[in-house]
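Participant: Alright, structures below, take your time with them.
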Structure I
Amino acid sequence: MTSNSVRALWLACALLMSSMVGVGGGVLSFVGGDNPAKAVIAGAAAFGGAMALLTAVLALLFPGRSR
């Protein structure tokens, strides 16, 4: 496998994990008493935070090449 395909697989894993975090955050927010609109916003915020964190971790694990 090339380096680009490995990066793409790790990015797909990060997307999947972030989606699970977002769904969990939205469900917990809804169960906690928020209305559905606020629960969706909470889930989206959880997804965005998790994706940003995982993307930063992947950038550290797979640094770009200097050209």
Structure II
Amino acid sequence: MPHHNTVFRDVLKLMPWRQFEGLVEEHDADARVRRLPTKSQFVAMLYGQLSGASGLREIVTALSSHGS
């Protein structure tokens, strides 16, 4: 079965990740992170917004079903 990128993946490709990572470093946003780095949190929250998820459990379930 051929691999197909999702629309969400295409949206993520539009994100200026170097600038994002620069800001994370500049503000030391990942300094005390244990499990969920800033980038992963951003991706999860973006998915929640775009999918209309009603809660964190729904986001986690959906992302884990996509192998993210």
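Participant: Taking helix-only ellipticity at 222 nm (-39500 (n - 2.57) for each DSSP H run of 4 or more, over all residues; to 500) from the coordinates of each of I, II, which one would give -18000?
Facilitator: Details: I: -29500; II: -18000.
This figure was derived from II.
Participant: One of I, II was used to calculate semi-axes √(5λ) of the Cα gyration tensor in Å, giving 32, 10, 7; which?
Facilitator: On the way: I: 32, 10, 7; II: 23, 16, 11.
That value comes from structure I.
The numbers here are math on the coordinates, done by the rules we state, and not lab data. Values in this document were obtained by computation on a predicted structure and should not be read as measured data.
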